[in-house]
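Multiple structures are listed underneath, in structure tokens.
Laboratory data are not the source of any read-out in this text; all were calculated from the coordinates shown. Remember, it's a predicted structure, so these values are computed and weren't measured experimentally. Cβ atoms are built from the backbone, for glycine too; each structure is taken alone.
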Structure P
Amino acid sequence: MKNLKPEDIKVIVATDCGSTTTKAILIEYRDGEFRLIVRGEAPTTVEAPFEDVTMGALNAIGEVEELSGRKLLDKDNKIMSPAKGNEGTDIYISTSSAGGGLQMMVTGVVRSMTAESAERAAMTAGAIVMDVIASNDKRLPHEQIERIRHLRPDMILLSGGIDGGTTTHVVELAELIGAADPRPRLGSGYNLPVIYAGNTDAREAVKDTLADKTALDIVDNLRPVLERENLIPAREKIHDLFMEHVMAQAPGYSKLMSWTDAPIMPTPGAVGLIIKIISDLENIEVVGVDIGGATTDIFSVFRPEGGEGIFNRTVSANLGMSYSVSNVFAEATLPNVMRWVPFDMDERDLRNRIKNKMIRPTTIPQMLEELVLEQAIAKEALRLAFIQHRSFATVLKGVQQQRTIADAFEQTSSGASLVNMMSLNMLVGSGGVLSHAPRRQQSALMMIDAFLPEGVTRLAVDSIFMMPQLGVLSVLHQKAATEVFEKDCLIHLGTCVAPVGEGKADKEVMSYKIELPGGKTEQGTIKFGQLKLIELGLGDDDQPQKAKAEFTPARGFDLGQGKGNKMEGMVSGGVTGVILDGRGRPFNLPTEAKVRVAKLKEWMLEMNIYDKDKLEKMISQY
């Protein structure tokens with residue numbers, strides 16, 4: 001690990017080893033600021049036949065080398081450091097979710113209390129929680145043992161009981177793990193890491209049960225008293241063990257770890273860091289999404305009653321666009337996917353296309369109908385992941401407490417959701433299907449249809465999917481990370497204005513008046529079921545243009561000021577513009593096929609989602 005001061009860092013190479021693709025970026029300090037220079041990518045090589053993650057990283061860095069003209073690799077294919085002239089880099093950093101990321105099981109005595117605290121601690125460390133075992137989860141002991149054996153997690157977090165309380169149940173959970181004698185998913189020659197974060201009085205009994213069979217670590221209790229949680233020790237231990245044990249077992253990771261100048265961070269944890277930084281810098285409420293090949297991660301920062309930002313993160317492990325695409329289809333169901341598609345398709349043909357994507361994850365749509373279908377599936381993956389996030393991001397019932405970055409878990413029995421779409425300021429999309437959409441308008445409509453923002457909400461996407469690298473960079477050099485984020489990472493799409501309320505076709509939803517730059521004024525009314533796009537772009541500095549706007553919702557509709565009350569202020573433009581969404585909240589698509597297809601076509605043409613002639617030809621063929 002280099003002991004470089006931030007002022008000595010002028011050249012940065014960062015990679016993100018994803019489940020499908022490895023991305024590399026080059027950042028340099030030029031003319032008094034840090035800027036992205038080039039980006040390269042290559043298929044991830046953690047699986048057979050290569051089984052060495054560093055090959056994908058080197059291939060991606062090699063592409064950066066070719067595009068930038070800066071020599072980064074020496075004759076032995078090693079990263080040259082430090083930077084001298086047009087050669088080498090000052091630091092090399094990486095994130096990773098290759099090989100399925102960190103997969104954990106958690107246990108607790110009561111499902112709605114200590115088990116939930118354990119689940120939150122695991123998610124905060126960037127883990128996918130495969131299952132939660134609790135004393136009261138209604139499964140018989142032999143079923144729980146079989147489940148532990150079958151899943152083969154990377155590590156187990158064992159919790160239960162408050163300090164000084166009864167030890168019986170937590171010792172029984174330890175005995176279950178001992179009886180299962182689970183083998184880790186990666187690497188056969190080492191014991192499975194188990195972290196005990198429960199009742200301090202049970203430590204010796206747990207040690208007697210598990211010390212010989214597992215790699216046992218003991219940390220402070222997650223829930224020392226019922227009213228308070230202490231997640232940090234367990235979270236830090238999870239991260240340490242992930243680096244020492246899990247990453248070291250994955251093919252090529254020990255080599256990659258020896259190259260990096262900061263610990264490799266799980267991709268979701270890194271994205272969460274940068275989302276939290278944006279929210280704090282601008283003092284706004286943000287929802288961010290990272291839709292990948294295997295998982296969809298959602299991050300949010302909400303500020304109840306204008307207070308301190310509460311960060312939450314959820315991982316939907318079975319909702320992704322390549323490895324998990326069949327799961328999306330199964331969970332969303334055929335009708336929900338096809339409601340976004342303005343043509344009929346044979347079900348067998350549809351299922352074949354989806355399975356092809358699963359077994360050939362790096363393929364991209366070649367025809368317009370394939371693109372329409374992929375984006376329909378993405379809307380459902382995002383919608384389902386957000387439903388899960390809403391149920392996780394909740395206020396603890398009857399408990400006043402602070403939550404920090406990465407505190408996210410399912411609370412089936414606790415208070416109201418923190419997610420308030422009316423107060424949300426910004427929605428940020430990331431991941432291949434959003435960052436690489438052929439037209440930015442497609443990304444905007446996917447996010448609007450999936451998240452259904454309310455009131456006035458700014459929309460943005462990660463331009464080339466570099467939030468993970470900037471997240472890990474923020475740990476070493478926050479100034480570089482935030483400068484590149486603001487100038488090169490975020491593409492501002494525009495603003496969505498969506499009144500909340502229900503109406504009837506062709507009845508007025510709101511009137512609007514927008515004073516555009518150059519002295520032009522756009523004004524009119526929006527009817528129920530109508531989408532309207534008003535062009536308000538980027539300025540010469542690539543930052544969104546602003547316009548003075550006045551929106552008056554019809555009786556029964558609300559823009560955040562109360563039903564029927566006018567809203568005045570500035571709206572931000574972007575590469576898409578200002579989208580006036582009169583489709584109502586809650587939003588329902590017409591059920592009759594002809595009406596639905598006509599509406600989809602109308603919205604796609606208004607938003608300029610696809611080429612008009614190709615869209616009409618495609619619809620007429622089916």
Structure Q
Amino acid sequence: MERLINTKMQVLAQTIFEISWEVCNKVGGIYSVVVSKMPFIKEYYKDYYCIGPYIKGKSDEEFQEEDAPLRVRSVIDEFKEQGIVVRYGTWLIHGEPKTFLIDFTGIIAKKNEIKGEFWDNFKIDSLNAGWDFEEPMLFSYAAALLLKRLEDNMLFEPEKTIIHAHEWMTGFSFLKLKLLGSGIKSVFTTHATMLGRSMSGSGQDLYGLLGKFDPEIRARELNVSAKFTAERACAQNSTIFTTVSEITARESEFILGRKPEVLVLNGLNTEDFPSIEETSIKHVTAREILREFQTYSFFPYYRFDLTKNLMFYIACRYEFENKGMDLYIGALGMLNNELKQNDSDKTITAFIFTGVENSGVKAEVLENKNFYTHIKNYVRSKSNEIITHIINDFVTGTEMEEDLLSTEFIQQMKKDFLHFKRTGAPIMCTHKLNILEEQDRIISACRAAGLNNTKEDKVRVILFPSFLNGVDPLLNLDFYDMAAGCHLAVFPSYYEPWGYTPLESAALGVPTITTDLAGFGRFIQQKTKNEGKGIFIIGRDGKTKQESLLELYDVMKKFTLMEHPERVDNKVRAKELSHLADWRVLVKNYIEAHNFAVLKK
């Protein structure tokens with residue numbers, strides 16, 4: 001197909017229905033895609049609707065139900081009689097799209113019949129699939145029935161109407177529409193293949209094996225047949241097939257049997273992020289909070305110079321190899337040895353933010369924080385008295401006393417410090433895990449890499465097994481504030497179809513490491529020829545793990561040894577590069593996919 005390229009994109013479709021399990025239902029990255037894109041894509045379409053599942057207690061948080069237009073209301077009333085409750089209203093996000101939320105619980109009894117229908121027509125092998133498969137299947141099946149009825153009532157021109165479905169979870173919608181003889185065109189986006197994620201997550205060399213295995217046999221071996229066959233059926237039966245990156249297109253072509261026509265790269269509204277001047281202010285503010293955390297986490301045991309300390313972080317789902325946690329920890333271990341051997345005055349605190357089942361913050365950590373807070377508050381309570389004394393001495397011309405601190409004050413501080421002091425080693429994990437720490441892969445990998453948080457270590461690791469939301473009892477920072485307070489973001493992923501977190505980190509002015517197997521990393525590499533500034537691209541495509549590990553270590557070492565002005569230059573460059581992935585540019589890929597769908601016979 002010839003690409004449709006104009007400064008202002010020509011629009012051929014009239015009506016768009018964007019369907020996702022994450023409409024009014026924040027679960028993961030697709031929510032960020034749909035929400036951040038909305039104000040920009042709505043500039044192109046007057047009739048733009050979203051379709052999502054109605055989840056009681058959750059959907060209502062960002063959905064305002066309204067009276068539907070008369071002809072739509074008649075369809076909604078008709079469906080209610082069939083046991084499918086459809087709510088119409090506004091999704092309360094920027095762009096405020098009109099939205100249908102579907103409660104499909106009334107057709108649960110038909111799930112086996114529906115499974116049979118998809119097997120007979122599309123060979124979707126879901127006989128033994130569980131509720132995690134059945135739930136989205138029922139939702140998107142119900143969505144298809146709704147759209148067909150709206151089509152029959154002539155609410156739109158089907159040949160100029162697109163249903164844009166995200167992931168296999170909603171692809172059943174256009175498969176059913178096809179069986180119903182609908183004229184609606186379909187665009188299907190897979191954000192990651194089920195089989196590819198499963199293979200790489202189980203330690204298999206996905207990209208090295210492409211073309212050397214039977215996808216159907218491998219899916220059965222990994223127990224993902226239902227989702228794999230659904231995804232394959234969606235890719236092969238959509239009007240236009242898309243995916244989010246060049247690297248995912250490569251695996252899709254082999255695993256799903258179709259090459260995507262368009263890459264719908266993921267973007268951000270970079271204007272929502274602080275300017276480089278604002279990031280500098282945020283950095284100082286958040287850095288002090290993170291330094292306080294280090295003070296009460298480490299200083300009861302030993303001390304080090306926080307002014308010469310750099311903070312690195314990784315934040316991701318707990319997919320140890322997929323997300324490159326193994327490389328991050330391995331490179332940190334090598335960096336620790338290097339800094340110790342050279343007796344460097346620089347230290348690293350490396351954070352790992354990921355979800356791990358736990359029973360709350362360790363009592364030891366909370367006690368340390370409470371003792372620290374008590375000392376801080378006591379000093380503050382005496383600060384006005386000390387400041388007044390200094391001012392009066394200056395104003396009256398009295399010779400300033402050498403010892404401004406009273407004996408009582410010093411004695412109290414000594415007592416408080418005795419309570420603050422601890423023996424043993426500092427924590428590595430902030431929370432009490434539901435398993436023994438030595439059984440956790442992250443903790444055991446740190447120990448194996450020689451990272452033990454001892455006084456002699458130059459690199460210290462903190463596992464924070466809970467995602468930041470701004471209301472936790474320790475840092476009390478949201479993700480963006482935490483990131484702004486750090487010096488380097490590290491995401492050495494093996495399997496990363498796009499990679500929103502590296503993009504967000506760069507947009508926050510944080511120098512960022514990613515890889516050429518991450519969609520965003522590959523995108524930046526092609527734009528900059530891997531210039532090695534601001535956003536650093538580690539080679540993992542066609543490289544051994546050891547080769548990638550050494551490259552990551554080398555980049556982290558060079559960054560650690562940078563002087564402050566050079567680190568600032570990298571902050572500025574990271575921020576600049578993030579603008580390459582602004583939705584103002586990338587939304588045109590969605591318009592192109594919709595146009596292709598309208599044109600395709």
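Given that helix-only ellipticity at 222 nm (-39500 (n - 2.57) for each DSSP H run of 4 or more, over all residues; to 500), derived from a single structure, equals -10000, which label among P, Q identifies that structure?
Numbers: P: -10000; Q: -15000.
Only one of P, Q returns -10000 for helix-only ellipticity at 222 nm (-39500 (n - 2.57) for each DSSP H run of 4 or more, over all residues; to 500), namely P.
Work out which structure the value 22.6 belongs to, where mean count of other Cβ atoms within 10 Å over residues 56-63 was derived from one of P, Q.
Numbers: P: 22.6; Q: 13.9.
The read-out comes from structure P.
Looking at Cα Rg over 2.2 N^0.38 Å, point out which structure of P, Q has the largest value. Numbers along the way, then the final one.
Values: P: 0.99; Q: 1.10.
With respect to Cα Rg over 2.2 N^0.38 Å, the highest-scoring structure among P, Q is Q.
So relative contact order in percent (Cα under 8 Å, 6 or more apart), computed for just one structure, reads 16; which one of P, Q is that?
Working: P: 11; Q: 16.
It traces back to Q.
Please compute distance in nm of label points 7 Å out along Cα→Cβ at positions 112 and 128 for structures P, Q and give me the label with the greatest value. Can you show the working numbers first?
Numbers: P: 3.0; Q: 1.7.
That would be structure P.
When mean count of other Cβ atoms within 10 Å over residues 64-71 is calculated, the result is 11.6; to which of the structures P, Q does this value belong?
Values: P: 15.9; Q: 11.6.
Of the options listed, only Q reproduces it.
Quick check for you: by FRET efficiency 1/(1 + (r/R0)^6) of positions 136 and 472 (r between Cβ atoms, R0 = 41 Å, to 0.05), which of P, Q is greatest? Show your work: numbers first, answer last.
Numbers: P: 0.60; Q: 0.85.
Greatest value across P, Q: structure Q.
With distance in nm of label points 7 Å out along Cα→Cβ at positions 80 and 576 coming out at 4.3, pick the structure among P, Q it was computed from. Don't jump to the answer; show the numbers that get you there.
Numbers: P: 4.3; Q: 5.8.
That value comes from structure P.
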